[in-house]
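Heads up, there are several structures right after this.
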Structure 1
Amino acid sequence: MKEKRIIVTGGGGSIGSEIVRQLAPDNKIFILDNNETATFDLSEELSQKGYWIKPRIGDIRNPDTIKDLFSDFKPQYIFHTAAYKHVSPMEMYSKEAIDTNVLGTYYLIQEAKQWKCLEKFVFISTDKAVQSTSIMGATKRLGEIMVRNQGKGFMVVRFGNVLGSRGSVIPIWQKQINDGKPLTVTHPEMTRYFMTIEEAVGLTIQAVEEGKGGEIYVLDMGKSVSILQLAKDIIQGARYEGGIKEIGVRPGELMHEKLMSEEEEKVAIKKDNFYIIK
């Protein structure tokens, strides 16, 4: 992917900013995010390296903001990472999840369809969309459906938890270690899929270059990992003596998450590091 005009929504976030970093050397990128500080810091960092980066402070929930950005930039690629991603808060504030994850995605799709210059629209999704027992998961599932239904050029990339991303377990544990507190786990039998940010984004870009539209690319994240064992490994590696504290499963959380539904598993095609659902 070279010499493209790219918009990254949520470009100041963990996944969005890594997409920006990996694509910045060869492309022109507009970052759309409502996080002023993160967006400014990232654009300053990369601009000083000589890359073409422009920040746009704004909200995907505002159609006028989206229209203004598209009119100015005429993007060829959209990486849509902006979303509310935490399960528990969205159980309490479901309207916010719907307004951002569903309506914001709808506004982006509607504007994107107006521009013939657009080549790819990429919706970054989560394994929580598979078994949509939470509000957040259900909104991401709706986003997947809306994007796939657009056909050519519109695609979904789905993966599990990303180590080191905001709100992921590693930064939480690091703070607990710094504060001298026990590492918290919700349940000793809970498991999750994990991958580093760099890996996940690198594979996402590869999937986007291959995809034609209408597909879901599911990253092969290997085997799911025991959260309790991961906590024990962190404690051993850090030689930390603060122990582990069980806090119970929170509203909307699952004990075990899946990367694909049973129906999807039946039709998915394995190719390299992906499962492709058409």
Structure 2
Amino acid sequence: MPEGRAQRERAEALRRLHQGPRILILPNVWDVASARVVETAGFPALATTSAGVAFALGYPDGERITRDEMASAVQRIVARVRVPLSADMEAGYGRAPEAAAQTARAVIAAGAVGMNLEDSTPDAPAVLFDETLQAERIRAAREAADAAGVPIVVNARTDVFLRAIGEPETRLTHAVRRLNAYRAAGADCLFAPGVYDEETIGALVRAVGGPLNILAGRGCPPIPRLEALGVRRLSLGSGLMRATLGHVRRIAEELKGPGTFASILDAGVPTHAEVTRLLGDDAST
């Protein structure tokens, strides 16, 4: 099958996964090894974590890594997995709509079939892009994907809750207004990280005009409850990568403390042979 057609079919498959009946769970990955572990666990799609990719390459979060470096990391993952992959491209690497369009083209060139685009400004994360400008940026990304013939799933994120923008009683209305504007501009999925209480989650599901994506976190309802509330997509963000770093830290503390190394012998730790097989030639598409 020609690659262009295969990529379009992966994009369409990813879009269908947002339509239920089951919630789409995305344990966000940051390199080929983490992607292969999640894929072999049976998940039907993958997404990257921009923070996790940046951390692994030695950068802090917040578009310190370049667009090209991020796209290169995405491309390496796409080349070694069979399921659709959505790329977290932060705020699109530039204020202008054309920057978002360039980022969408980079996502497609890397072989991914989805793209996160957030409305936090990289230089001042507690400040959001103007709502109208953000809608224009989403529209530009959508049009660039359509022109390329790959109907990528644009996941439009608002950080109203995550960055605690405005007074608490205004945030739901503000977030709904933004997310519906982003939907009208061409977004396929609507992402509201920082929301954990059932009442607000339910209100968002009812008020937004597209599939709702929630970020897992402390206090978040369990997956079956989110599904019952009507949430269509659950992301873990950098959580999986940070949990892995937590395990590395526990190992280091054990080595420096009692001088034992039981942590690397836990039952869940894959053997050298298992990882070699996981990343063998048969893992590629």
**For 2.4 (distance in nm of label points 7 Å out along Cα→Cβ at positions 174 and 230, calculated) the corresponding structure among 1, 2** = 2
**Item:** Which of 1, 2 leads on FRET efficiency 1/(1 + (r/R0)^6) of positions 78 and 214 (r between Cβ atoms, R0 = 30 Å, to 0.05), largest value
**Value:** 1
**Asked** distance in nm of label points 7 Å out along Cα→Cβ at positions 30 and 222 was computed and gave 3.9; which structure, 1, 2, did it come from?
**Response** 1
**Asked** Out of 1, 2, which one gives -14500 for helix-only ellipticity at 222 nm (-39500 (n - 2.57) for each DSSP H run of 4 or more, over all residues; to 500) as computed from the coordinates?
**Response** 2
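Every read-out reported here was derived from the displayed coordinates using simple, explicitly stated rules and does not represent laboratory data. As the structure is a prediction and not an experimental result, all values here were calculated from the model. Cβ atoms are built from the backbone, for glycine too; each structure is taken alone.
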